[in-house]
Every structure is written in C-alpha cells, then in structure tokens.
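Quick heads-up: structures coming right below.
Bear in mind that the values in this text are calculations on the coordinates, not laboratory data. Remember, predicted model here, so these are calculated numbers, not experimental data. Cβ atoms are built from the backbone, for glycine too; each structure is taken alone.
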Structure 1
Amino acid sequence: MAANIARAGHEVVVWNRTREKAEAITGADVADTPAEAVRDAEVVLTILADAAAVEDVLLGIDALPVWIQATTVGLDATDRLAALAAQRGAIFVDAPVVGTKQPAEKGELLILASGPEDAKPMCTPIFDAIGSKTLWLGEAGTGQRLKLVLNTWLVGILDALAESIALAQALGLDPQLFLDTIRGGGTDVPYAHLKGKLMIDEEFPTAFSARLARKDANLALRAAQDAGLELPGLAAAADQLARAVDLGHGDEDMAAMYLALQR
C-alpha cells in the first residue's frame, strides 16, 4: 500500500515495528518512530495487526491531521480510536480494506470508507492509489460494520470449502472433482478454486494469515453477541481457525484451517 501511494507521486514516510519491512518499500522515507513519521504529514494511514497495535502506536503521537484508520479492529475499538482522534484534533476516517497480499500489491483493494464529508478530498487520492474501488458509507464506524459482515461471509466460505474437500477425501474421491463440478455453475465461487488448490496441495503461502482470520472472526462474533445475535456457523469456523493456530499454522494462509480437520 505504501509503495503504491509513493508510486502515485505522493511523498511518503513509513514506520513499521520491524524496520526492515519499512526499508524495503520503494520510494518511501523511513522514520524511527511513529511520531517522526506523522510530524509533517497531511494524511496519516494506519494498518496494523489489531486494535492493541494501533493504540500502542498512538501513545507516542500528540497531534494528527486526517487519520485513515484501515486496520480491522471491530466496533468497540473503533469508538476508542475515534475518541483518541478527537483528543488529537484529527479528522477520523474509518476505512478497513477488503483484499489480501496480491490485491494490495496491485493496488486493487476495496476500501470501505466512512467518515466526515470534508475528509473526502484529502483521502480520495490515497484511496485511488491503493484500491480499485472505494465505497463511502456514511459516518465513521460503518466501514468496520460492513467489514465484519464481509468477513463472516468469507470465513464461512472457507470453512465450507475445507469441510467439502475433507469429506471428498474421506469418501475416496479426488477433491479436484468437487471443484471441477461446481466450476461455472450457480454454486461456483472463484475463491473456492484459489483456496481449494492450497488445501488439496497442503501448501499455504500466506496471503492472509490464519491468526489474523481468527482475530477477525472473533471480532464479528463479539459484535453479533452485543447485538443479541448468535452466529453458530461463524463460531464453528472460528474454532477451526483456532485449532489451526494451536497446531502451529497461525502464520500460514488462513486456508490452513483445513489442516484442523485432517489432524
């Protein structure tokens, strides 16, 4: 994302907890601290692992301009971060993104932006650099809500795919036959072929880790519980992701949840 923003002609300063990752970004200057990174910025973008990481970064920053908060943090944390933004005089834009490593590299993310109208002129050039489509959804926090819904759908597909492939193998079928059968039909989902191949090959190069997928599933479950709703399918999928993490596959692609069924 940072490389794409720099490639679009913007002056970019980056900070990362692992400095080597920041130094690998072409076209960006590297800051030693978060405060140094935002010192002269017109727009600040945060995308980290979770809410705790974002809040930790904010501790060393006294003032912010326009703040695009793109980490998936859930609803309670978004309220806390919005309050922190207000304390620092920032215009707060809640803008989680949809897409994993490859769409991010290609600048093809979907941005779920929500925040004040007067932030749009400053944010739009940044969103155009990192994404293929931006949805402006209303007041801050709406982006997080939609992201939780989309993650519920995504994790549900992944869990159903893992169980279908596992069942095919248990019944003595080549699981590729399942994927070939749904291809092009009304029940086909392109995502099934992408992640299904990883499951069949049992090779899981990371596009989005199982550990972060478990975090996102739990955020959706917490939001549902607060709204008085039970999501038993998502709860089961979250358990499968947790088992995959416990088996040592937390840093592999989230498709590694399939291994929880095989062990």
Structure 2
Amino acid sequence: MARPLGRSLSVVAFALLVAAAACGRPARVALPAGPGQPAADAADWLAEATVHCATLRSLTAEMALSGRIDGRRVRARVLAGTDASGRVRLEALAPFGAPVFVLGADEAGATLVLPREARVVSGTSVEELLEALAGLPLSGADLHAALAGCGLARRTTAGGRAHGDQWRALVLADGGTLWVERRGPAARLAVAALPGLSVEYGAGPGGGRTVRLVAGGPGPAARVDVTLVLSQVEENVALAPDAFRVTPPPDAVPMSIRDLRQRGLLAGGAR
C-alpha cells in the first residue's frame, strides 16, 4: 500500500544534530592528481559501486544539515522523500510548531509553502527552488541519486581513466566526472562532480551515510558547503502520489522565485 510521506516520517532527533556538530566539518575527499591512464575497467568499477541504484525506485530519510551558505553558518532538520522520476518532498522542521517550509515537486511542477507566514512559491521547478533555498542547482532526479549514494541521475559516459590501483574516474559527456575508489574487495562511489557542483560521500555517526554538497566555486571560495547526515533511510517504499504535492493554505500570499532567492531560507538560518 502506498503511504503518505509528510506525516509518516518521524521527527528528526535533536541529538542527531548535536552529534553532527560535535564531529566538526569532515575533510574533503582527496582525489588523485594528474591525467591518469585510459582504463577499460572503469565502467565495471562504477557498476559494482552503484549496483543498488538500478533497482532503487524511492527513498525516504531524516537528515541533519549543517555547513555554510554564502559565508553564513546553517543548520536544519529536514525530512526528505524522493523517487527516481524526479519527484521530491522536503520539509525543514522547526523546534516547535509548523515546518519552516514544505517543498513538493512532481510531473506538474514544484511548489514551496512557508506555513508560518502563509506564503507560497509556485509555477517553477524543483531545481530553481533548491538553488534559491540553498544555492544547489539540483534537479529532482539528481537529488534522489545524490541522497541514495548513486551520485547523479543517469548520464552518458565518455571514457574512463585509471589513477593507480585504487581509483577509477568516469568522464561524463556533460563535463562531469564520477570518482570510484576501491579499498580491499569493495568499490565505492566517492565523488560525483559537475562543473560548479560536487557530491561527496563519507561515513556518518554509527556508520550511516553522509552526503557533502559543495557548489559555486573551488575550495574555500565555494558559495555552498553543506553536509547531510542521513538516518532512518528507507528504500523502495511505496509512496502515494499526493505525497509529492503541496497544497498551500487558501490565504497564502504568492512569493516570487526572485524574492525567495534574495531571502534564502537556509542561508538565513533555518533551524
């Protein structure tokens, strides 16, 4: 039976945020330098590292978000639901009361509601909303893949490179690169990079997955550098179609994507 998303996810424990903060900012993944050598087995490494992605239809998770956006420290608790078609639901929770925002997106478009202020942004895409909220130009399908440990939604590869015995790099036709690391018998996707955007994977508290998103410039110049600590991850849960639809209250006042971008709820410190 398909289940609704918004109320079916439990509230993120405050202790998760405390644990994430105590661990400090994780180090960036150290990628090998140099051009490498042509490698016919790079695609095999990627297939091994992402074997679960081919059958992953949907995902729900509780996330502790922390880091910096536009030079400002941010921290938020977010409930997420995504699927491979690009449908998305995100709820940024407040310590008490109504969520800071609720974002829903499906084939018909994306809507953002600010329940505490009765404001709504509609008639746009999830990519525009995520860029306005957090400086992250991710499509719904790419967000789903990023949270699932799959890097990016399916793209055409244009060759592979070997960097010693430990690393393989898959070059993407759109200018990105997928970096796969092998330690011992297992291969893992470590970094998925597009021009101006990097998705990096690590281990969180208790061995859970962390997803680091860096956008808008190299190194310290990055406009966005946030880490998501995922917990309560459930995959291939049947989600009701209306889980991805957000209905604004009747008295909601329209808000433009330009106004939202200038405001930037997460950059403004959603907690």
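Numerical summary
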{"read-out": "Source structure (of 1, 2) for distance in nm of label points 7 Å out along Cα→Cβ at positions 160 and 176, computed value 2.5", "value": "1"}
{"read-out": "Structure from which 23.0 was derived, mean count of other Cβ atoms within 10 Å over residues 64-71, options 1, 2", "value": "1"}
{"read-out": "Computed -15500 for helix-only ellipticity at 222 nm (-39500 (n - 2.57) for each DSSP H run of 4 or more, over all residues; to 500) - originating structure among 1, 2", "value": "1"}
{"read-out": "Of the structures 1, 2, the one that 1.00 was derived from, the read-out being Rg/Rh (Cα atoms, Kirkwood Rh)", "value": "1"}
{"read-out": "For 1.3 (distance in nm of label points 7 Å out along Cα→Cβ at positions 192 and 240, calculated) the corresponding structure among 1, 2", "value": "1"}
{"read-out": "Highest-scoring label, criterion being relative contact order in percent (Cα under 8 Å, 6 or more apart), among 1, 2", "value": "2"}
{"read-out": "Mean count of other Cβ atoms within 10 Å over residues 32-39 from the coordinates reads 16.2; which among 1, 2", "value": "1"}
